[in-house]
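Next up: some structures, all given as structure tokens.
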Structure 1
Amino acid sequence: MHLDDIIYKRQSIRNYNNQKLSDECINSIEEFIDNVKPLYPNIKSDYEIVDSSNVKTIMNWKAPYYIQIYGQDTENCFKNIGFIYQQVDLYLQGNDIGSCWVGVAKPRKYKDDNLKYIITMAFGKSDEDISRSTDEFKRKSLDEISNNYDDKLNVARLAPSAMNSQPWYFTHNNDDTYNIYRKKQNIIKRRILDKLNQIDIGIALAHLYVANRDSFEYFTNKDYEKLDGYIYEGSFKI
């Protein structure tokens with residue numbers, strides 16, 4: 001299984017059956033999470049796999065399993081969580097397990113008082129096809145998310161985001177590196193999307209990493225260009 005192949009056919013699944021996953025399957029998911037590459041190795045994170053009885057949500061659907069995700073309350077925490085757990089999302093779907101980020105959920109019982117609860121990911125088996133063709137993605141064009149047309153950014157273009165807001169924008173530097181920016185939402189949307197869009201930036205970066213494992217490097221560029229209506233989130237090469 002190649003995770004980069006899953007990028008082109010994954011979708012958020014909200015319809016699950018009650019099929020129980022084997023202990024071996026759950027153990028393999030935990031092993032993957034425990035060994036996944038973070039964006040910021042120095043930022044602590046943790047998780048707990050629970051069933052629906054430990055989830056408070058306003059969604060009208062339920063999944064048999066949830067990953068409740070925690071992180072160190074510090075700058076770049078949300079971006080780091082998005083980067084880590086989008087790799088998990090791809091891993092799940094690559095193993096025929098549906099998954100979906102859930103921004104409107106909270107634990108009924110918190111695992112760790114030392115880390116901040118961040119977000120939840122639902123997962124489980126579905127009776128529906130969990131894959132789709134690339135032309136079924138409802139996404140902005142490459143020209144809309146970048147200052148130059150660049151096929152290398154297509155994997156980021158296909159990334160999921162809260163309310164399909166697609167907050168990322170990319171610029172190219174003269175040394176063949178890139179900058180990634182996050183769109184500033186209006187005051188109303190900001191209340192809902194500010195944290196989630198920071199996670200979304202990590203999700204897009206995860207797709208870029210998965211598709212370019214041998215060359216991806218993320219860093220901060222002190223000489224980045226400011227863009228009206230956008231927040232600079234970092235720079236990378238692929």
Structure 2
Amino acid sequence: MRSREGRLLFTCEHGGHRVPRAYAELFRGRERLLASHRGWDRGALDLARALARRMDAPLIPATTTRLLVDLNRSAHNRSVFSELTRGLPPAERQALLRRHHAPHWRRVRDAIRAATGATVHVGVHSFVPRLRGATRRFTVGILYDPRRDRERRLAIAWQRELRRHLPRVEVRRNAPYRGDADGLTTALRRELSPSRYLGLELELRQDRIPAGRGGQRLAERLEQSLRAALAVGPSGA
């Protein structure tokens with residue numbers, strides 16, 4: 001899809017909790033951990049697929065568990081590895097980065113380079129309603145770097161449109177996380193100018209992502225709101 005902002009690209013870094021066969025022994029007995037939010041972003045990939053299909057935009061997904069290597073952390077960030085992989089020998093950790101982390105980042109970079117003009121990158125994620133004793137009462141978060149004017153304007157426009165299309169849903173900006181924290185979008189901002197790249201992350205509360213027809217209706221509202229925000233462009237946001 002193209003808009004006044006440019007070409008649209010979706011990614012999903014935590015779309016599954018698959019364990020490669022070579023690391024099965026490392027995760028033996030960790031089934032509950034793998035199925036938890038530590039292992040993946042439940043519901044995120046289904047929504048990312050629905051959005052990409054509805055908006056006729058490419059999707060670059062990942063289904064390997066983030067407990068092996070976190071694709072939404074820079075390779076130099078200590079938290080790119082979990083407690084299960086942080087203690088592996090350096091050569092094995094480098095192999096994980098080379099086989100799983102680097103290919104995903106390369107595919108995203110290649111998709112952006114292949115585009116004509118600006119790319120609007122939306123990473124789709126989900127979050128748990130309660131973490132470390134704090135309750136997150138809102139449903140949708142839009143993450144962005146407030147120092148990048150076009151991102152800020154697009155995030156504000158999308159929040160406004162989401163409130164219009166989902167009037168009973170609370171939408172916050174830069175929650176439950178900071179949009180400029182370490183991750184794929186932050187790394188790409190360092191490499192690409194604001195005129196070439198706009199990076200947003202869509203966060204949805206896991207217990208409010210319905211299955212079946214409800215999920216399709218949610219994807220439809222997300223699509224409608226994003227289309228409207230993209231149509232406005234930075235000047236009207």
Structure 3
Amino acid sequence: MRNARAIMQRELLSLFCSPIGYIVIAGFLFVTGLSVLVSGSFAPGKPATLREVFFWTPWLLTVIVPAISMRTICEEYRNGTIETLMTTPLSDLQMVLGKYLASLVFFIIMLAPTLAYLILMEIYGNPDWGASLSAYLGLLLIGVAFTAFGLFASSLTSNQVVAWMLGSIPLLIFACLAYFIIGHVEGIWRLIFQQVNVIGRFDEFSRGLVTTDGVVFFLAAAALFLFLTVKVVESRRWR
């Protein structure tokens with residue numbers, strides 16, 4: 001894991017030295033702050049919960065998370081440094097894991113300031129800590145899965161904008177499709193869309209319902225796209 005850790009540190013430094021990283025964090029905090037004002041979650045008489053604040057967050061993350069991971073691998077292609085990495089005693093799995101962990105740590109750092117809302121609720125109200133912490137677990141799991149998909153999208157191209165589009169558009173379409181079509185299908189199709197409904201699964205977490213299949217769904221999705229990313233990177237060795 002030493003090599004993966006070195007790649008992670010290098011990628012984190014690169015993210016924080018780039019204006020894109022700060023733009024992403026500022027944009028995320030601005031939108032979540034705006035949702036606090038719009039939802040009126042801190043208004044007198046409102047329940048002390050972050051459920052309304054985070055209602056739109058999964059939709060926002062379909063755009064934000066690919067922006068975090070869009071440069072991870074495609075930048076190596078564009079600069080021609082991927083060949084140099086392949087000649088070092090660094091396996092493709094270690095490289096992918098290092099870049100993945102860097103993006104995930106950046107995501108957690110981006111999410112951390114929103115804990116201020118929970119602290120304010122504790123000061124001025126009596127929040128349901130179980131449901132609130134469960135909502136954060138749901139956001140973390142969404143980040144785990146979406147980051148893996150964003151990394152996979154980055155491995156498919158050498159252009160950052162294209163990588164962002166390949167990451168965000170399918171995620172947004174997938175989230176919309178599973179969320180809106182579930183009420184219009186029956187039988188096996190309804191069951192399938194219930195299983196892959198990212199928004200619906202997060203809603204369960206935001207209500208304090210932590211289910212095993214919900215956790216497994218996000219972790220399995222992350223494992224799948226990390227595997228596919230490793231295979232895409234491996235394929236470049238033979239070109």
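Each of 1, 2, 3 could give helix-only ellipticity at 222 nm (-39500 (n - 2.57) for each DSSP H run of 4 or more, over all residues; to 500), but the derived value -11500 comes from 2.
Between structures 1, 2, 3, the calculation of mean count of other Cβ atoms within 10 Å over residues 145-152 yields its largest number for 3.
No lab work stands behind these numbers, since they all come straight from the coordinates. As the structure is a prediction and not an experimental result, all values here were calculated from the model. Cβ atoms are built from the backbone, for glycine too; each structure is taken alone.
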